[in-house]
Structure I
Amino acid sequence: MNKDYFVKQLMIFAEKYGVHVSEELVGEIVNLASFRVVKKGELLASIGDDTTYAGLTLSGLARAYYIDGDGNDITRGFAPEGTMFMDEGFFGYTERICMWEVLEETTVMICNTADMRKMIMENVSFKDIWIHLLESGMRYKIYRENGFLVENATERYIHFKKLYPEISERVPQRHIATYLGITPESLSRIRSAMKD
């Protein structure tokens, strides 16, 4: 894999999400990044790690999860192709607040958060991209909050499938269940009822 490959990949994601960016700017981002392939099941980051780096999923799938007081893992969210992960450092955290694991072999782009924040502040085009990402993140947070406040478990599952249609069959059901705030058994009943 070479720089041109990564530039093309990022341009595809930009087009998919309606972000207007020049290849030159994407090339600058690629120059600041490192790339690696991570095996299924590997941890990318743990609670308490520093937030010096953030990433973008180029291919594959990652998951963020918390550990509750009883040692259970609770899925916070998923990072399929074209989405950010390990992004706590962009939002003022100095330590990771969740675990990040890879659910299938995944190619990741890793960037230094300080370098990226500097680039955001110095480049109008990149600032526009950052605003787009922040708005997308805020819409997602509102969607999640609304789901837990006014929807039942079946409605949350239906919305999950709409939000993540490409990954609902790629993710173990226990992770989907904790993301929805229900037990795996409840999710199984919901799925069975929907097939009838």
Structure II
Amino acid sequence: MKDTYLTVSKYSEGLYKEKGSKFLAFAYPTDNEDQVKNFLDELKKKYYDARHHCYAFIIGIDGEYYRSNDDGEPNHSAGDPILGQIRSRELTNTLVVVVRYFGGTKLGVSGLINAYKTAAADAIDNSQIVEKLITKPIHIQFQYPELNDVMRIIKEYDLEISHQVMDLRCKMTLNVRLKILDEVYEKISLLHGVKQSD
């Protein structure tokens, strides 16, 4: 079972110049289309005088949701080359936008493809590619005396505690890698006095 994916670690920028045209590229980690829209709106406000705001994104653990947009450039000359750069690095949950300022000289379709591809690659290369874990939260409740047993499982599987309430009745939310989910469920179910809750 796949439980990791690659994405860019942080916002980054890239630049490509050709015959007076400037291609400003921006890469973002993103995991939903609302964020994509917000990032695009911000760039359109900031670079309102640019002729084109072309972009591509891939979202979803298996890269199942993707889109590319040429924003007025000839068909498949901008969005697809940007998408190709995201794909060639096997990234997902990644958006790349390339803003073009026209320099007065037409580049032709092959020139545009090269420019958008190179600008997108520069933005991605200026970020860091990171491997993220796909996790699922498990909610548990237990009496304080069971804390040592619970902590033993947390250490054994290197689990992340995303929320906890320590009281007479303790509550915890643990983020568990998909790959070991069943195993962790089973270990927890063997602990006397530890309940799983939704």
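Every number here is computed from the coordinates shown, using simple stated rules; none is lab data. Fair warning: this is a prediction, and the values are worked out from it, not measured in the lab. Cβ atoms are built from the backbone, for glycine too; each structure is taken alone.
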Which entry (I, II) yields the derived value 22.6 for mean count of other Cβ atoms within 10 Å over residues 50-57: II
FRET efficiency 1/(1 + (r/R0)^6) of positions 2 and 114 (r between Cβ atoms, R0 = 30 Å, to 0.05) - structure with the largest value, from I, II: I
Which structure, out of I, II, was FRET efficiency 1/(1 + (r/R0)^6) of positions 42 and 178 (r between Cβ atoms, R0 = 30 Å, to 0.05) calculated from, if the result is 0.90? I
Out of I, II, choose the structure whose coordinates give log10 I(q)/I(0) by the Debye sum over Cα atoms at q = 0.14, 0.16 Å⁻¹, for residues 58-121 alone equal to -0.39, -0.50 when calculated. II
Structure with the greatest value (metric FRET efficiency 1/(1 + (r/R0)^6) of positions 66 and 186 (r between Cβ atoms, R0 = 25 Å, to 0.05), set I, II): I
At a computed 1.5 (distance in nm of label points 7 Å out along Cα→Cβ at positions 138 and 170), which of I, II: II
Looking at mean projected area of the Cα convex hull in nm², point out which structure of I, II has the largest value. II
Computing helix-only ellipticity at 222 nm (-39500 (n - 2.57) for each DSSP H run of 4 or more, over all residues; to 500) for each of I, II, the value -10000 comes from structure II
Parent structure of the calculated result 21, given that relative contact order in percent (Cα under 8 Å, 6 or more apart) is the read-out and I, II the choices: I
